[in-house]
Structure P
Amino acid sequence: MIDVAVVGAGMGGLTAAALLACRGLKVAVFEQHFLAGGYCTSWERVVAGAGGRRLRFVFDAGVHDVSGLGPEGGVRQLLELLGVGERVKWRRTGYLHVQGERSFLVPGGWDAFAEALAEQFPEERSGIRALFEELDRCCRACVPEGGVLGFLRGRDAAQSRRRRQSERWLTAPFDALLKTHVKAGPLREILLRVGRYRTFRVGALTVGEMAPLFEYFRQGGFYPEGGSQALPDVLVERIRSAGGEVRLSAPVRGIRVEGGRAAGVALEGGEVVAARAVLSNADVRRTLLELVPEGALPAELVRRAREAVPATSAFMVFLGLEPAPRLPAPAVFVRPERGEPVSFWIPPDPSLAPEGAAAATLIALVPQEEAGRWDRRAAGYGERKRAFAEKLLDTAERVVPDLRGRIVFREEASPATFTRYAWTSGGAIYGLEVGGWRPPLRLPVGGVYLAGAGVFPGPGVESVVVSGAMAAAAIAEDLGVPLCFA
């Protein structure tokens, strides 16, 4: 018997497994994919270029930008707690917003961002300053004293005081905060754009939900050298070096419950692994409705899980480009007057493509009501993918007019692709929809826990790291093993 079985090697599950393994617990992670990391994975393609030149491109399955690398950030603190802080090298990400005919290059630094907005919208200068001061307080209110993972080093006494100072806004609609301080529609759109990367329902995002997203501007967004796979690979190595196990291509068929508490997991091949506790980092709806045995959970919890709305899905176009286009920033958000809004990413790491070439990705969100209509088995699926990709290329050519002429490799991923590879409901890329119900990390079955984008504090690498750390602390407490890295 082991101490903890972890279902899913996403960043939440790997975080919890690494922390628990480093405290001497016997931990095993079971992942249905052949790569660890969930959406934080990378893959490569090799194609023939001009003159038979061999071109190798590395693409990311989903993660292109990571927050939490500031001094108090959760990702930085996790790597330092595990003693692997120097194992991952990071490159700063920059952002360009293109709205119709207007463009705005976000400068590095919080104050510089505010000043650049004030220069472009001089009539809003005082409101912008007041807004950024309020946002700064809200961001700080969301970060405990001692950092995001400060609870692993002891209790925080100052966070509640900061929260009280900003509590009137943390649960309020973010757009209401914007309208209190600034009036210009294009200005509000720039500030809402980071939310549009997460959901179509930006009006439902609260200040508390948007504050962590503004950490990309306040503390910076970063990209791991070598591709997003570099981050989970370091955690896998740390788990194994601490005596834990990570098994890939090992789907879990079900969580075993005996006598009202966790007893382990059953794998798809029939193997049963006994465990004192089980943490699921899989899709929360599928965990509650498919993995936990029928009748083990309260009927009300099952009902809420069944009615929970998956978050938005996405459509991606992966492009090998030669020659590489010159863009003012690695991340370009294009919102045309007509056509599909697109996020255009070229990671700030030249090693992901041959010299003079680039591995680019176009991303468009797909609402859940449309995501369910993508079926790999349906007639015309391939043609439909290519047609949708053409729409994204039309938008991207607003910033790179000759983009199609540079393409030497192209591949598309639809919501059905994410359902297949990430095992998520409706191909969701962000867990559950904003403003909706979220299950607790401790389930009402002894020894069964949740982590990932579907529980607090939500989606994003830093957020799921926090969820994994919180789950690890709960498991350690329940097993009588102090999880303190003081």
Structure Q
Amino acid sequence: MVAAPMRVELADPGATALFAEDVALVLKPGDCLCLSGDLGAGKSTFARALIRAIADDPDLEAPSPTFTLVQSYQLRLPIAHLDLYRIGSPDELDELGLDDALAEGAALIEWPEKALEHLPEDRIMMRFEGLGDSRTLTISAPSGFAARLERSRAARRFLVDSGIGPAARRHLQGDASSRSYEIIRPIGRDPVILMNAPRQPDGPPIRDGLPYSQIAHLAEDVVPFVAIARWLRAEGFAAPEILAEDLNQGFLLIENLGTGGVLDHEGRPLPERYALAIDCLASLHTKETPQTLAVGSRQHVMPAYDARAMQIEIELLTDWYLPWRRGGPVPDDERTVYLDIWRSLFSRLKSADTSIVLRDYHSPNLIWRDEKSGFDRLGIIDFQDAMIGPSAYDVASLCQDARVTVPDDLAAQLLDRYVQARSSNPDFDEQKFREAYAIMAAQRAAKILGIFVRLKQRDGKPGYLRHLPRIEAYITTSLAHPVLQPLRFWFAKAGIGAPES
């Protein structure tokens, strides 16, 4: 389906370059941009600016492909820049490798009129018109691309309304959710971060008339992030400051906490940094978390990490991971036994130590800041799905990092360090905590095994599968706790982990 044509007024080459950044941030593999217009209309200016934005290199040489016909760039998103002015026949497109280019990246095609009937039907037509410095750009595109572009333009308007001005926008990262992040470089000011988190529809009901996101208590807008960031900062932890917000559209401008991490140059945990991370958790878990947190005129109600939320998460293993591994569905009787075991384990958590659960407290979300001291050295950046539940969950999240192998001896040292820090409280029960730790570590691992397979099969993100052996090893370690013996036997029969003994 083609969206209504979009007209964009570009006052000068600088405006063209900024618009090229807006487009660069929404390009995906398969996007075919056809750039039309007379000689000197601004096609090459736009193309160079887009390529340099994706490369994050303002000095990148991006020569016109007038004579070579095609220039290829192996960037974050591979780009093929084609000029068809000199081709003799549309059939020459096959020799230029357009199909291969679109399979792995995006294409920019100047003079597409030379082979229009041979270009993809879902192409994006961009026509440049005008004299002097100003240009009028008319865009005709499929509705999906048009929606992505309008979202990017809305982000640009948000930046302008926030007082940032004509800042450079660069891709920073995306994650397993629909959120994305950009590094924003205002002229004459320090970089800041743009969080782009459009409100997500609830999805179809799957149980008790509720969608998965509501059962698992996943944030559906940016209000929880703002609420919890401000609470963490008030309690003395280094969450990013919220610099500007549009709660309705899902845009946040937040403090840039830096780029340092808690891993060494080979991607291994740095013990002293992990030690501070566990100390932060021990301190955080002594804080009383309010049931509600105000965000302007709104109230964010902290959800409970209850048995229903835990169960819907562990079902990801039987819904996604095991069927993928076996090549077929899990029989009902096997699934019933699995759920019964977990219900028994969840009932043991009713007396567990509780606190705020940040939910993704691991290396990708921890920023090391050498210039700071105390807890301020550790930036915390991902917590919008936080709940109130077993404090052991975040300890397990750190000690069994889903993306980085934490050696068993380091994990044991961190767990002991946490227990020691909490032991001054007479209400803290070490034995119950270690039991809760084993349960929550196994629960988290079961959930992640399912999520990583779902990301591959449903969302087209196969890269997460490389982490599966690590998660399988973690779950085997957790199942060694005596309270998990029934689950250990079930996993052994299912062909996961150590053999039954």
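Taken together, the values in this text are just the output of simple stated rules run on the coordinates, not laboratory data. Everything quoted here is computed from the prediction, not taken from an experiment. Cβ atoms are built from the backbone, for glycine too; each structure is taken alone.
Observations
- Top of P, Q by Rg/Rh (Cα atoms, Kirkwood Rh), largest first: Q
- When distance in nm of label points 7 Å out along Cα→Cβ at positions 57 and 89 is computed across structures P, Q, the figure 2.4 traces back to P.
- If relative contact order in percent (Cα under 8 Å, 6 or more apart) is computed and equals 24, the structure in P, Q: P
- Volume of the Cα convex hull per residue in Å³, for residues 209-272 alone from the coordinates reads 182; which among P, Q: P
- Read-out distance in nm of label points 7 Å out along Cα→Cβ at positions 41 and 433, computed value 2.8, structure in P, Q: P
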